[in-house]
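What follows is a group of structures, each given as structure tokens.
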Structure 1
Amino acid sequence: MIILKGSNILIYKIFFLFITFFIIGCANISPQQQLNHEANTAFKQNKYNIAKEKYKTALNEAKLKNDLQYEAISMYGLGRSYGYLCKYKKAEKWLIKSITLRKSIPDTNIAYLSQNILELARLYKSGNEFTKANSEYAKAIPLLESLNIQTRDPIGYVNVLEKYALTLKKSGNITKSIHIKKIINNLWATNPNKQTKFVETSYPSGCNK
């Protein structure tokens, strides 16, 4: 028989609580959450076909459970996966669907409307649809500012604005592009030596539409 004394009892109790919370946490994960997690893992490994199928299954599960949050999240992931597979129209379709649904439900700590809109802007940029990209960037930027992006991730915001300035220039809106460039320069000046918390990966260009 093992007799626990003093600090050993405390360690045992902490370990027991950790295992209990871990088991409870696992039990509370829904099928759509688990599938979305698996899809995200595949996506990060550049296994876009696998990710696409996982997101599809997660979407179906979310619909069965009437989980609108994970419907929107799965649509977003599906759109991104199609984008990286160079399926431009399907990517556009699912990103637009995700935006439409996301507008009707609250943002969460892992899903924001601005995120979905920016993704569509990036897709349009990759497809040289600069006017459409401008429209999406113009919608996303006020939402980002409402999240205090200027102080939370100023260089990440710079990266977004630089893409916006480029699409404005490409579409012939030079005056607006210059204005955005001034905002960028001011952000750099007031945030020296800072780095972004988010690194954007561009969609492949030249995809068939």
Structure 2
Amino acid sequence: MTARLTLLFLLFSAPAWAEPLFFWQQTSVRYRLNLKWTLYGELQPRWRRDFKDEQALGARVALFRDLSQSVKLGIGYGKLPTFLPRRTDENRIYQQVDWAGKAEIWQFSGRFRMEERWIERVRGVILRTRFRTSMNWMPSDLGAYVSQELFLNLNHRERQTVRGFDQYRMSMGPRYEANSWTLEAGYVGQRARSFSRHSHWNHGILLNVGLSF
């Protein structure tokens, strides 16, 4: 069933494959301070046009507190300068709730994030929510993952954002787990809405490296 749905998705989005691929690489680090508190850091360079142009360089830091074995609450800061078509700086503050569960060889997780965004040359703050769900199939150290995320803008900013749907992102591929690190590599698709209210698919390759201490 999953294979059929994936094939249908690729067929319907086939015209967009003529566009150059983009590439995102993310390295994240989690450092547990004690039984309740965890520090988090992330670095994410992004390239466009088949790796020819650097699009952005995102960096995030956050502090999380365990509310239970499966629920975490966090607050963080992110900086995301973009370089195309010209450099534009963006600063973000975000609040986040993470949930995770497991059933035999299946791992499930969800994330809700509230973002307050300040973008260079845009007046005021942009409010955005993000809802992500992920599922891992891990019969051994090597398995597979699938993830999706919905972005919704809560307000309108002239020439920048429209209230409502902002973008939808999905990714799938193989996943490897070791004692203190994970590796995910696969396809990522993004349907983004422009200020003209039209949306389009972009396709790329994603490489995630996660470290835990």
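Out of 1, 2, choose the structure whose coordinates give helix-only ellipticity at 222 nm (-39500 (n - 2.57) for each DSSP H run of 4 or more, over all residues; to 500) equal to -1500 when calculated. Value -1500 for helix-only ellipticity at 222 nm (-39500 (n - 2.57) for each DSSP H run of 4 or more, over all residues; to 500) corresponds to 2 out of 1, 2. Here the criterion is distance in nm of label points 7 Å out along Cα→Cβ at positions 40 and 192, and among 1, 2 the highest value is seen for 1. Please state which of the structures 1, 2 yields 16.7 when mean projected area of the Cα convex hull in nm² is computed from it. For mean projected area of the Cα convex hull in nm², the value 16.7 is produced by structure 1.
Each reported figure results from applying straightforward, stated rules to the coordinates on display, with no laboratory input. This one's a predicted model, so the numbers in the text were calculated from it and none came from an experiment. Cβ atoms are built from the backbone, for glycine too; each structure is taken alone.
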